[in-house]
Structure P
Amino acid sequence: MAFTARAVSFIALSLLSGTALTRSPDPVAKAIKADEPAAIERLRQWIALPTIANMGVNHAEGADYMRRLALDAGFQQAKVIKTDGVPSVFATLDAGAPVTLAVYFMYDVKHYDPAEWSSPPLEGKLVDRPGEGKAIVGRGAVNQKGPETAFLAAIRAFKQAGVKLPVNLVLVAEGEEEIGSPHFPQALAAPEVKAALAKASGIFIPSASQSATGSVSTELGAKGVIEVQLISSGAKWGRGPNKDIHSSLMASVDNPAWRLVKALNTLVEEDGFTPAIDGYFDNVRPLTAREKQIIAEEVKAGDEADVKKVLGLKVWAKDEDFLTSSIRLAQRPTVNIQGLVSGYMGPGGKTILPGRAEAKLDLRLVPNMTFDEAVSKLKAHLAKRGYGDIEVNVSGGYSPTEVAEDSALIRASIATLNAAGIENTLSARSAGSWPGVMFTGAPLKLPAAGFGAGRGGGAHAPNEWFLVESSNPKVAGFAEQARVYADFLYEFAKVAPKKR
């Protein structure tokens, strides 16, 4: 990566001196640096309180903690918004500015198995990462509590420095992102939340976006997602047992687990990953020439070997080259099996014939697919093949997100990264998902995207980590991340349409 000495020195030194490369005032930078140890401790305490939506863990406690974090950072009001599921949080900060920026948080995390971790997942242990610096390890460290804590640290620094923010802020935070945000629309429909978001000119989700080499890909959208469980049971099928029985009876009794396996096999082609659901590709929008160009530029700037190392891969599917595989990743919808649950799952064997089998799936959607369309086609596909008895339980999800390259949000993101000396490219689309479509769609029609510096990894996996002290001058540590968020507010204030 080509970095000028001036760009590198900015990241290393800008917290201690005012510089023309940044828009946030020097007192804010000093306040961020002074507060850094306390902010990291706040992150450790937040990691220690996991909200796990699908397990009923800390629903009320997590929402109230999120509310208090917002108030502590400087939001003037923050309240819990009840839904039929996990509550959301809504907060505002009126700086008297002509431009309002909204920010989306999630305060929930994925569950975890402590036996798979090198340190307790709720401890927030600080560890050395060779060649990278010091990182905090814990569930939610990078997804998303670390980046969110860095953003809150930036807002807190304005308050401590006595500097007025260049934008007004609206915060919406949910506790069900990890299960497809099934009740978040209820919070967004609350009259006071709708009114506040209507004043915003854009919304972003904080993220730790830097690669090992320090570059950032600014994403112009994200795939949609459907969380769904397919359940085969003797009770619903009318064949096979309605409970687990001895496996010796397999010669004369139908097996619901095999039925589920055969149904699952119809959802993909023989290659094992190309979707085969009837009509699944009917409304898929092909990549534009510009999107293909963006992907090619991102691949050229990337490090394929590092990506494979992080993912634990030797080859891409079908032995494709990096560019072809990257185009497929952006273009293709997917049907993925997350897990299979049936019968005896303990050590050794138990020689049973199960009365029930469940597959946990996620379906990723691309423009112009919709959530409702994909669910309908999945059900119709199974019914057409005689699997209408298999229960299709949709637990959450939403349609894809797109944001215009020339929107104020993207222009401010790129300008901020450029000013910080952080090399960056565009990304046509994230293969992951977040509920941005709830903002980009009607009635708000706001540009929505992720933004941030810093680095982390292991989301949804053991030993999730978030870098807090970087030994690489091209990669931001915690305080530098917070400073970049402060700079972003000034850039957004410059280019965003005024609605106040």
Structure Q
Amino acid sequence: MPRSFPAVFCRIAVGLFSLLTIVVAFCGDAAAATAGEASAKDKAVQVVNRLTYGPTPGLLKAVATMGVPAFIDSQLAYEKLEDPPELANALKKLPSESMDTVHLFREYGPTAASDATPGPESMRRTFDRAGEVALEAADARLLRAILSKRQLYELMVAFWSDHFSLGAKKGLAHLWVGSFEREAIRPHAMGKFLDLLMATATHPAMLIARDNWKNVVHRENGATAKEALDPTYAAILIAHQTLGPSGPQKPADTLALARILTGWRVGAARGSSDSGGFNFDVDLHDPSDKVLLGHTIKGTGLSEGVAALRILASHPATAKNICHKLAVYFLADEPPAALVSRMIATFDKTDGDIRETLRTLFTSPEFFDPKYRGNRFKSPLRQVVSAVRAVGVKPTDAAALAGVLAGLGQPLYAADGPEGYPVAAAHWQKPEAIMRRVTFAGDLAAGHIPGLGVTPKKLDAFELAVTLGPTVSEAAKQAAARSGPAVLLASPDFMRY
């Protein structure tokens, strides 16, 4: 039993969580049963819960004052929002955050150590150094999620990091998880989907993680001498990152795409098209013409890949796949079909503009339908970040929180599947994880997690309830008044959003 819990809190918390599965499974709470238009207060709660990682002290009041439409516009125009100096100061303490992919390889890669002789011990040291860099990347992601004013942008970074998941630890990809996010995802998280697709496809982290660096043909005197085709990345690119598992692709399309992407390698630049650790080796590329989804692509080298990505990005199945996933991420496991159709229309009309597609979602009447309020169950990432935001502290180091996430079953950058961690409640609503979530709430409230600046004296149950707003029930408030603010952070009310 955590040392931060008085006995009465444990009884209350466990009792609350014993009801949690029932409450979420039915999703039939009072909000869902309420008919009619959502009030201004309800709309404010909805946008704060869905466009941010959760309320901070005073945020709900600020949104109500400025108006929900203005808040949505401000989050969509994230470039105009200034982040607090505390965030910049915390990020400066992470050396690898300022390093690009090439710099990271030189500083932490296999040849970085002075005694870098080949062998198991050398590899162990290499993986240890990569682990240190990956931990700094996780620290930076959490600091931004907690402190940044650009909350929607941070949620989209998390969304795309899962959509373009690198999978679990895999060689140099583990070293580059942070640079992949900084260089391939962050610049395009709310831009054009094609630009995002191009950036992720050519990043060394993706090439290594999904084995496309091994996808080659060997040629001698212009003729193919040996093939070593590896369709792993081509299959993921088609079935998960673009067209979706129910798209129109056939096995022949996956094989054609694999041939198109031969010769995409990791290493020093060889030509003007090579940068950031990516290079195209024409001698390892299949020069033949290919047919992808009915389109003939001439054997012209690197430009074949560009043409293929354009075909995939502009395909109607891609628009459907991306828009449905965004609606699931921000609204419901089964989003309304009419809303998804309007999002698809926007995506098509704007050539895959992510920002405008989100605008269609957030300004729709469906987004504020009462039945979609409080119907989601928080993943460990959202629970941890929302809890720290709610207590109103300015963390200087989130490395300990990265460890907490690992204990809760969602270590950053370590999802096994090609689509990252799921959003659906069923995946996270597991009885064995309940007490770990309770433990985290208690340790946070008691100031037992380093780097956050939380002390019990700083937390007040009444003030925390005000921060969380009308989503907190009277029963939870009364329990917190008797046993402390940790009850609120462990309650079913807090676990839903």
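Where a number appears in this text, it was derived from the coordinates with a stated rule and is not lab data. Note that the coordinates shown come from a computational prediction; the quantities given were computed from them, not determined experimentally. Cβ atoms are built from the backbone, for glycine too; each structure is taken alone.
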>> Looking just at mean count of other Cβ atoms within 10 Å over residues 100-107, which of the labels P, Q belongs to the structure with the highest value?
In response: P
>> Starting from the value 56: which structure in P, Q was percent of Cα pairs over 19 Å apart, for residues 148-323 alone calculated from?
In response: Q
>> Quick check on the output: 1.8 is distance in nm of label points 7 Å out along Cα→Cβ at positions 236 and 260, derived from one of P, Q. Which one produced it?
In response: Q
>> Once relative contact order in percent (Cα under 8 Å, 6 or more apart) is calculated for all of P, Q, which comes out largest?
In response: P
> If semi-axes √(5λ) of the Cα gyration tensor in Å, for residues 180-283 alone comes out at 44, 22, 15 when worked out from the coordinates, which of P, Q was used?
Replying inline: P
> Taking helix-only ellipticity at 222 nm (-39500 (n - 2.57) for each DSSP H run of 4 or more, over all residues; to 500) from the coordinates of each of P, Q, which one would give -10000?
Replying inline: P
